[in-house]
Structure P
Amino acid sequence: MNELVTSTVITCPACGQRQAEEMPTNACQYFYECPHCHTVLKPRAGDCCVFCSYGTVKCPPMQAGSCCGC
């Protein structure tokens, strides 16, 4: 089995700020506040978390194929 990637770069759709983040390995993250403009991001329709919507890498639960039920 491939090793899970736990780091991603999330891009704020409101201001374009890019931020490196560590993702939790056992849960999806539904909200993320941009450190630059303070916009609170939520997943796009059909995505389980903000990392799947705005990150460079899908969240670890999605990578493992055992997502939280999206």
Structure Q
Amino acid sequence: MTDREFENFYRERLEERIIFCLAERKNISSEKAMDIYYTSKLSDRIYTGEYGIQYLDYSVLTDILVQEIGG
């Protein structure tokens, strides 16, 4: 597995965990959580690796996302 493949694999698993955590916390469907995540600024920052944000724990990233969407 190349470094790039590993990074993509890691990011996909991270996004999965964030989406399911958000769905559980907000008591919404996985589909709704997915929509919220993929239209968020956090999603863009994780994709670009801004400040290494993708290496934070998924629960911390979910907290950031919840704040971003207003609670």
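Coordinate-derived values only; no laboratory data. Since the structure is predicted, the reported quantities are computational estimates derived from the model, not experimental observations. Cβ atoms are built from the backbone, for glycine too; each structure is taken alone.
Could you tell me which structure in P, Q was used to calculate helix-only ellipticity at 222 nm (-39500 (n - 2.57) for each DSSP H run of 4 or more, over all residues; to 500) as -23000?
The value was obtained from structure Q.
Match the computed value 16.0 of mean count of other Cβ atoms within 10 Å over residues 6-13 to one of the structures P, Q, and report its label.
Considering all the candidates, the number was obtained from P.
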